1. Who wins on relative contact order in percent (Cα under 8 Å, 6 or more apart) among I, II, i.e. which is largest?
2. Quick check for you: by FRET efficiency 1/(1 + (r/R0)^6) of positions 62 and 230 (r between Cβ atoms, R0 = 30 Å, to 0.05), which of I, II is greatest?
3. Given structures I, II, which gives the highest value for Cα Rg over 2.2 N^0.38 Å, for residues 54-213 alone?
4. Given -11000 as the derived value for helix-only ellipticity at 222 nm (-39500 (n - 2.57) for each DSSP H run of 4 or more, over all residues; to 500), which of the supplied structures I, II does it correspond to?
5. Among I, II, considering only distance in nm of label points 7 Å out along Cα→Cβ at positions 78 and 206, which has the greatest calculated value?
6. Consider the structures I, II: one of them gives 1, 5, 11, 15, 16, 15, 13, 10, 8, 4, 2, 0 for P(r) over Cα pairs in 5 Å bins from 0, in percent as calculated from the coordinates. Say which.
7. Ranked by distance in nm of label points 7 Å out along Cα→Cβ at positions 142 and 158, which of I, II sits at the highest value?
8. Starting from the value 2.8: which structure in I, II was distance in nm of label points 7 Å out along Cα→Cβ at positions 190 and 222 calculated from?
Structure I
Amino acid sequence: MIAESHQIFDRLLKKQQRDRAAHLFHQHDFLYREVCESLIDRLLDIKKDFPAILQLGAHDGYLTGLLDRAYPGKIDQLITTDLSESFLKKTDRKNYESLVCLDEERPPFKDGSFDLIIAPLTFHFLNELPQTLTMVRKLLKPDGLFIAALIGENSLVHLRHVLLEAEIKHLGGAKPHLSPSLSLNDLGKLMQLAGFFVPVLDKEEIFVSYADIYQLMKDLRGMAQNNSLHARDRSVASSHVFKEADCLYKDLFARDDGLIEAQFDIIYMSGWSQP
């Protein structure tokens, strides 16, 4: 369901989380790398070159290297951006590449500037996604392509369940620890409302094994995919809650080998600026 509040996320907190994650991101980047490789595979299915590219959400620059190999000598301009300056400092700058620290909600570029805009794992933390999608479409040249990957609605469903149950048991109520996510249907409607031509959306389920929820939550922090809700509980979480949640996760969802699985639903969406 699309939330009515425009300020769901604390963007300053998300910037701080990304700054903290940048230093050791290489230890937690498996999801980002898999998503980047999948985005490139989708681009290569399109027999078209993209001389001018805008990358929203650079992380450590891994996607830049993939773009280099996918389009050798065919990229004239690449503007690489991130909310976190710490992430941008990890990017190896190419001779055709500009690095810009900005908020992805309001990319400050001229309309009709890019052949391709690509956004890996950033747009699900935007407060003004409908407006941002419209701005992104306007930034594209005629016959320009936008492609993005977002974390979808069924992600971390088991973690949500056990945290809710543990907080109700120990605290008598619960506050959100994980971000709300959009569905495939929601995003399809938003792409149409933003004016994209022939929007295409699909979903990929990725399952990751962990020994316990502490490792899972460490990965979420390391990926900067942790809680940045304005409505988050700002008090220090009780160790009893996490211990209970860990036990519940193992009791309800552990595999035969004792490991738990976390599900990430990755939604890929793309659309053209005009026919």
Structure II
Amino acid sequence: DPVSCVAQQIAQETRVLCFDEFAVHDIADASIVARLFSSLLESGVVIVATSNVEPSRLYEGGRNRDLFLPFIAMLQERMDILRLEAPNDYRQRREDLGQVYFTPADSCARSAIDALYATLAGGAAETPATIEVKRRRIEIPQTAGRIARLSFTALCGQPLSAADYMAIAERFDAVIVEDVPAMAPEQRNEARRFITLIDVLYEARALLVVSAAAEPSELYRVGFGAEAREFERAASRLMEMRGKDYIDARAALMASTCSP
């Protein structure tokens, strides 16, 4: 079993292993994570994990979830489960300048983004760019210096992965995403990619400029399923990324990297 072999290799080098924002999205994830955790725990590795859902709701509604239930029972038996809950999401209480998030995504929003794009570019010439990720090419038609400008369809309407978004975040300090729609249930794949995009840009502390059909909390109009729960986190991060503290910190970092 290759998963058991990997677990044994990890156990030889690690005594405590932390998983941040642990989640299970599909049957492949469910199968692998169950075997991995079981092998790690049997090898004496201490596992610490954070998640937006309690163990009993992991992979909720997933295909063949009954095969995953023994793993949930093992988590509940062998791990101490702590519920960390606060009445307020402090990311949403930051001062909202409205300078980098424009709604609705109309001609006024486009004009405002045109002006912001020019300001961020600082006189750099606009050119197309190509990023290679695992022998694949990502074409970005509009870039200026370390600023990238793309549509939602270009970023989330095609099968891009976290690795692709990480490559973009490494190449550019600021990313402009235009025409983000209010996503319906049939746009689950696009919603999943958008969540991943926001997570990657947030972790990279990138400056994000968005034009969207609605406010962050209204961009995914589905009240159930894993994507709905994870979109709550993405919406919260979008709120923080449009706030004064985040923007000022990102602008200061961009200025320092551009200084001689």
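1. Numbers: I: 24; II: 18.
Once relative contact order in percent (Cα under 8 Å, 6 or more apart) is tallied for I, II, the winner is I.
2. For this comparison of FRET efficiency 1/(1 + (r/R0)^6) of positions 62 and 230 (r between Cβ atoms, R0 = 30 Å, to 0.05), the top structure is II.
3. Working: I: 1.21; II: 1.28.
When Cα Rg over 2.2 N^0.38 Å, for residues 54-213 alone is computed for each of I, II, structure II gives the biggest number.
4. Working: I: -11000; II: -14000.
Value -11000 for helix-only ellipticity at 222 nm (-39500 (n - 2.57) for each DSSP H run of 4 or more, over all residues; to 500) corresponds to I out of I, II.
5. Working: I: 1.9; II: 3.7.
By distance in nm of label points 7 Å out along Cα→Cβ at positions 78 and 206, the leading structure of I, II is II.
6. Numbers: I: 1, 6, 12, 17, 18, 17, 12, 8, 5, 3, 1, 0, 0; II: 1, 5, 11, 15, 16, 15, 13, 10, 8, 4, 2, 0.
That value comes from structure II.
7. Details: I: 5.2; II: 1.7.
Looking at the calculated values, the largest one is I.
8. Working: I: 2.8; II: 1.2.
Source structure for this number: I.
We did not get these values from a lab; they are worked out from the coordinates using the rules stated. Predicted model, so just to flag it, every value in this text is computed and none were measured. Cβ atoms are built from the backbone, for glycine too; each structure is taken alone.
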